[in-house]
Structure formats: C-alpha cells, structure tokens
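Listed next: structures, encoded as structure tokens.
No lab work stands behind these numbers, since they all come straight from the coordinates. Worth saying up front: this structure is predicted, and the values here are computed from it rather than measured. Cβ atoms are built from the backbone, for glycine too; each structure is taken alone.
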Structure 1
Amino acid sequence: MYRVWNFIASYSLFLIGGAVLALAWANVNAESYHHFVDFVLIDNFFIGHLHDDGHGHVTRVLTLHYLVNDVLMAFFFGIAAKEVWEAVILENGSLRGKKAATPLFATLGGMLGPITVYLGLAMVMGSETYNAVANGWAIPTATDIAFSYLVGRMVFGAGHPAVRFLLLLAIADDAGGLLILAIFYPSGALAPEWLLLSLGAAISVFVVFNWLPRRLDRGDQLRTRSTWVRKHLSFWPYLIAGCLSWYGFQESGLHPALGLLPIVPTIPHADRAFGLFADAERHLHDLLNEIEHALKIPVELILGLFGLLNAGVVMSSMDSATWLVLAGLLIGKPVGIFLFGWVAARPLGLGIPEGMRIIDLVVIGCVAAIGFTVALFVASVAFDAGPVQDAAKMGALFSFFGAAISIAVGKLLRVQKKPV
C-alpha cells in the first residue's frame, strides 16, 4: 500500500548525497566551499539578499545560497503546506476529528519539550552562552517527516497503529514549524503592507480561476467553464499568483521560502486524500495533486542542492549550540511527546489508537527527534553565518543518530512489530 522506499529514494537520497558532499568539501577546503555557496549570480537585482554598499545605498544581490534557500525551497514548503491543508480541510483529513486529538496534543509536547530543554540548558550554561544561542530555540522543534516515517516503519512495522500516529504528529509538526518560521524568523525589517500583495494574489486567483468557473457551472453536468480553465490555463494562473505572493513575502520581511503558502489553498483539489506516502495518491488528478506530481523531480534536485549548500560545516565547529540542539531533540522530544500524549490519552480521556501502548509514545518521541532537513533550514535562518550557525547545524545533522536510538529503545521497550 505504501511506497516508502520510493519516497525516500526520491526525496532523501539526493538530500543525503548533497549533505555528505558538503561535509566532505567543507572539511577539505572550507574557503572554496563558502565561495561556492555565496557565489553571486546577479548583482543589483530585484530579488536577493539586501546589501549595503557602505554609502547608504542598499541593493539586492542574488547569490546561489539565496536562490536555493529562499526561492527554490518555496516549492518544498509548498508541498508541505499542501499535505497540511488537505489534512485540515478535507472531510476525511487526518488532522480532523477525535482521532487527531491525541496526536495534536503530543505534537504540542514535541515542540514545547525541546524548547524547554534547549533554553533551560542554555540558561544553566550562563548568560553569555544563552545570549549567543537563544534565537535557535526553534531548531529542535523540527521533525523530518520522510526519515522519521521510514525509521518508524523499521521500529514498529508497517501495520502498527503507532506509525499512523507518528505520521499525524509529523504533519502537525510541519504546520507548527511553518507558523514558527513565519512569525518568529523574519528575513528582514517588517513591512507588513507588502502582504497585501500576497493576499490580493491569493484572493484574485481563487475567485477568478476557481470559485467563479464553478459557480457559473452550476446546473451544467459537463462543467464546461471549469473544464476550459483547467484544460487551457492549467497551473499558470497559480504560478503567476505564486510569484507575486513570493515577492510580497520578500518585501514584507517574512521569510520568502514561505511565499507559496497563501496560494496552496486556492488551487482546486480533490474532495478526499489517501494520506502521505499512500500509493493511491498518484491516481488523484485534481490540479493540486497534479502540480505536486509535476514538482516531484524538481524538488528532488532542490533538496540535493539544499543539502549541498547548507550542510557544509567543519567537524571542529561543534560547540554548545550543537549539544543544545541534540539535547532538545533527543531528550526534549521524547519527554514532551510522552507527557502530553499521556495527558491527552488518560486524564483527558481522548485515548490512543487500538493496538498501541502508552509506552509506545516514548519510542515515537525518539523517532520524531530526527530533525535533519527542517532543523538545518531553521538553523540557517536563526543565526547569521558563522561559528554558532555551524555548531547548530552540526546538531541538526547529528540528530540522524535518533534512528539508532529509536531502534534500541524500541527493542528495550519490547515493541512488537506488526506487518501490513
């Protein structure tokens, strides 16, 4: 039923390859690596990093790093937003109803736990350390949905209800992560009036190319106007609206990688979803799913470039931020998920899926501690380039050891694997 390996091969092998190459390159020749990352594509452009020439003249410079992290990664976050949107809005969405209550509580614990551990330990280390690393509090809240799902299946087996619980938690974690990035990590001085451009683009494309054709087709079983729009215009109106929305985010000071989020809900979608990693998803041919299918190969390459441009840190850069990120993920995640999941399941009486034990929440927490992709991204926006950012990225990369810890804890707690 599930195409997990295909998904991992598609979305993760390029990412891993890029990250490994970046680590090797940075440790062999750090100077040439950083020259490559910061390579200027276009100077004095309308998109890119803000640059002050020292004489009060501010321009934008498009570097390779900006192109990947701020422009192309918008497609990755757009796909994440698509999964969250379907999980929330569709009648059979996985984050709707009582079945989602306990995973949502556990997700909250899986975010508050790491924050508490990260900031708490930073305070214990002293004010100097705390001031240096405090802005990275969101890094250990991340969960890498693809890697976590793969490890979860290895630990529990494909048929175990804990795997679906983990998937719901990971999707909710993505939603929380998008909100955190939008609210707490602006890319520059805030100019919220520019968000009117994003809002206007979203409303316009929805009304003109989605709502209006459907309204005019009322009583028309052939859906003549909607079919014409779909056949002749396809995704182009939404791409144009996406570009306008992205530009609005850049100019507003919000991170532009989130610029497609207002557009995703405007795209016509099916009235049901089979869930992330479900083989049946490829048989859905609504415009939203077809756009996701079309983005598959580009996003593979984008993630490979993201790994190459963000994971290049020298091994000697390990510092307090490294251990704080790891502690937040490997301690805060399991403790937070277990405590909040237990409160939801027992005192609040919301329960857990049949066939799953309360103690399984600990294992789920260990699996969810694999931050990797999103943790790397947050580290790149939480800190300016330099030693603290590099140290935090090392923590994000080392979170991959959560896989081995999850397997060991699963055996220790005697998880019974359940095949499909």
Structure 2
Amino acid sequence: MPTDIAVTGLGLVTPAGLTPGDNWAALCAGRSTAAADPVLEGMPVDFSCRVTGFDAEAELGRLTPRLDDFIRFALAAARRAVVDAALDPPAWRAERVGVVLGVGGTSLAAYEKALQHLATGHPGRVSPLTVPRSNPNMAAGEVAIDLGACGPNFTVSTACASGATAIGVARDLLRSGTCDIVLAGGAESARSRMTAACFARMRALSRRRDQPRLASRPFDSARDGFVLGEGAAVLVLEPLAAARSRGAPVQALLRGFASSADAHHPIAPHPEGRGVIQAVTAALEDAGCGPRDIGHINAHGTSTPTNDALEAAALARVFGDRSPPVTAPKGVIGHSLGAAGAIEAAYTVLALRHAGIPPVANFESQDGDHKLDVVAAGPRPLTTGTGISCSFGFGGQNAVLLFEAA
C-alpha cells in the first residue's frame, strides 16, 4: 500500500483571500481581518472575520440558491484545488476519487430562518430546502455531485479539529488502497447570530468591540477570547508515486497524522494537556520524526486565556525549552471552527513552499511559565522543511498533522 502521500492541490476561501497567494500575503502582513459585521448587529459581540470578494452567484451559478455559505465555500475551494492539482474530473476514475470534509456546526443560517417561522406560527413558510442545504454531510455531498467523485464520501465532525481530522482520515483511505485521489478539508461559517450568542454566553469571544482588529491575539498576554470566522480549504491528496507518474505539482508530503481524546470535559481541555501531548507525540512517531526535526508549529492558538496557556504548556512538554518557531493564523483570520484545521493545514503547506513562517497578528508579549518561540512583527525564514499543524476541539478531540517539504 502507498505510504508517501502528496499534496498536489490547494483551494482556499478565507477572510485572508481567495487564492493561496492572497492568503500567504495576508498572513505575512500579520494584520487581522476582523471588522464590524452587519449580520451580528445588535449582538453583545458584533464583529467577525468575514470572507470578502467572493461572488457565489458568479462562481456557482444556478447552485447558489440551494446552498448555505459553508457549502458554497466548500464547492469553490474544491474546484480551486482540483485546478491547482492539474486534474481533469471527466477523465478520472470517479469510483476511486473520495471526498472527506470536516464540518463542526454548519452556518446555521437556514435553521435560524426556519425557527423564526416556527416561532411565529408559520410552519408552511419553512423552506423544503432547509435540511439539504444545512446538513453537515451536504458539504461533501455537493462537492461529489459537482465534480463527479463517486468514491467514499462523508463528513467528519470533531468540533474545531474537524478539518484536520478529515485530512487524516483521507490519508488513511489512500494508504489502505481504497482511493486513488481524495479531496480533503473543511468548511464552516461561524457568523450566525445563534453561534455568536452561544459563544458570547460562554465568555469565549473577545469583547474588543471598539478595536476589533486588535481582538484576536493568540498567546499574547492581553488576549481575552477568539473572533468568529468562516471559510474553507480543500487539499488534493494522492500517493506520491501516482502524482509523480502523472506529472502533478507536488507541493508537500503528508508524513504524519494522529488524533486523541482528552476524555476529560465537554468544553475544557485537560489541565495537564494529556490529549494534546499524546496527539503531537503520536504524529511525530507516525512520521518517524523527533521533536528536533520539526521546523515550525502551526498552533491551534485560539486567543482564549485558558486554551492558549494549556496548549503552550503541552507544546513545552513535548519540545522542551527550545521549541520550534510557533505561528497561529487565527490572529489574522479568526476562528472558523470546523474549517480551521483544514485552512491551517493548507497554511502549513504554504509555509513549507515559501520557506517562511508568518507572524502572529497582535502578539506583543507572553504570560505564564511556558514560553514559546512565537514569531512576531514579521515573517521568519524557515530553516527546516517540516511543520506540524495542531487542531483541538470541544469534547477533548485533538488532531495533529505533520507535513514535509516536497
């Protein structure tokens, strides 16, 4: 069975841009995309990181009315990834092409409208499209319909680790010989009033309404919560030998993957970071690497006081006092929940391609006893061609991916 898995295509739709180049430039600039959000007007937290410049009607045409935003983003990202990988869907063996996407909680927009009709006593006004446009599995389903991918097709949900988990599952489909190609990633739009209300009540969101661009600040001592985001990323994965045989543009190698459960609490991470340490250590072992082999860490880094502190402590346990340079893209694009792990996996690939590490937006100083080598102020050269991308979620679910430069 194939063991070397290549990333041959990237598709991105994020607040940082609609192409890998635009995303990379925005990350390196280190400037947050957070701004007042009309969808959240009147809410206790009324700002977010939004996808801008995306014309769903122009890109998707007749499909647009039946889709929620998270599916629109997934479709656009998948199309971009396929083009980037130099694939021709009409010519591929459709039954050997899989789609695995991670979705945490969809966009909830259609459900909000339906619930309003029910609450006002008008069930007849509920759209018959509410379920098919909002079910998490429809992101993968619509991508398969659009591109004619007839292989294994499903959505995984591990909260904010969903996108990373999907990529790991896709890797295993290729290694088992079940698929020749898998489109893997994640999609979500967290900019719903319901989502904003829930996280605000949990005190998980930053309250910097007067300075939204300064709100998301992973690992910074002044952090006070995360910023809602949205977007999608899709990676084309295929065995390295097959990719080289067809002359595909190999962008990076997916060398390691591991997942774990804290088995501790529905929301709070384990206070000793056991699940994080287990997942990072297992991903290193899966790739045959040691801590000193890693060139940089793409941290989960949500900008919440507790989670960042526990993640820093866990990474310090694995990597010691000389941790690899750490970046955390949520400072720029906010937290896209189920899509975050896929977007940040794509960013890890871009870092390897560009041999650079983007800075953490708004980072000024660290607190606590566990000091990470946080990249700040500007990009830093990458001297070792490996990187890990960490994603953690509610339920104590952890996923870590390890990539190597091609």
- One of 1, 2 was used to calculate mean count of other Cβ atoms within 10 Å over residues 310-317, yielding 21.9; that structure is 2
- Message: Tell me which structure, out of 1, 2, gives 0.40 once FRET efficiency 1/(1 + (r/R0)^6) of positions 230 and 302 (r between Cβ atoms, R0 = 25 Å, to 0.05) is calculated.
- Response: 1
- Can you say which of 1, 2 returns -10000 when helix-only ellipticity at 222 nm (-39500 (n - 2.57) for each DSSP H run of 4 or more, over all residues; to 500) is computed? 2
- The highest value of distance in nm of label points 7 Å out along Cα→Cβ at positions 110 and 350 among the shown structures 1, 2 is in 2
- If mean count of other Cβ atoms within 10 Å over residues 198-205 is calculated for 1, 2, the one returning 19.2 is structure 1
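Suppose P(r) over Cα pairs in 10 Å bins from 0, in percent, for residues 46-165 alone works out to 11, 22, 29, 25, 10, 3, 0; of 1, 2, which structure was it derived from?
Values: 1: 11, 22, 29, 25, 10, 3, 0; 2: 13, 37, 35, 12, 3, 0.
Checking each candidate, the match is 1.
One of 1, 2 was used to compute volume of the Cα convex hull per residue in Å³, and the result was 126. Which label is that? Present the calculation step by step, with values, prior to reporting the outcome.
On the way: 1: 156; 2: 126.
Computing volume of the Cα convex hull per residue in Å³ on every structure in 1, 2 gives 126 only for 2.
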- Value 30, calculated as relative contact order in percent (Cα under 8 Å, 6 or more apart), assigned to which of 1, 2: 1
